[in-house]
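Every number here is computed from the coordinates shown, using simple stated rules; none is lab data. The shown structure was predicted, so the numbers you read here are calculated from the model rather than taken from an experiment. Cβ atoms are built from the backbone, for glycine too; each structure is taken alone.
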Structure P
C-alpha cells in the first residue's frame with residue numbers, strides 16, 4: 001500500500017498529493033527533509049495518507 005502526503009494550503013481546500021512512498025518511514029523522512037520548501041510554496045499543513053485513508057493530520061508546517 002503506497003504512502004503519500006496531501007498538501008493543505010491555508011486559503012483553499014485540500015490540494016494535490018505528493019509522490020508515493022513504499023513505507024510510512026520513507027514518507028516521514030521525506031517530509032522532514034522538505035517541509036520548509038513546501039511551506040515556502042504555500043502549503044500550511046499536510047496529512048499522511050495510506051492509499052486514500054488519512055493516517056494522521058492535518059499537521060501544521062509552521063514552527064510554533
Structure Q
C-alpha cells in the first residue's frame with residue numbers, strides 16, 4: 001500500500017481523536033444528537049462527507065501530481 005495512504009489515515013485518526021480528547025462532554029452530546037436523527041438524514045450527511053473527501057483527494061492528487 002502506498003505510504004501516502006498511511007499518512008492520510010494517520011492524520012484522519014489524529015483529527016478524529018481531537019474532539020473526544022479536548023471536548024468530551026460536547027462530543028458526547030453531538031454523538032447523542034446524531035443517534036436520534038433519521039436514517040435518511042444520516043445517509044445524506046455521510047454521502048456528502050464521502051463526496052467532499054473524494055473531491056479533496058482528487059484536488060490534492062492533481063496538485064501533487066501522483
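List of remarks:
- The greatest value of distance in nm of label points 7 Å out along Cα→Cβ at positions 4 and 52 among structures P, Q is that of Q.
- Entry that produces 42, 29, 20 once Cα extents along the principal axes in Å is calculated, selected from P, Q: Q
- Here helix-only ellipticity at 222 nm (-39500 (n - 2.57) for each DSSP H run of 4 or more, over all residues; to 500) was derived from just one of the structures P, Q, and that gives -30000; the source is Q.
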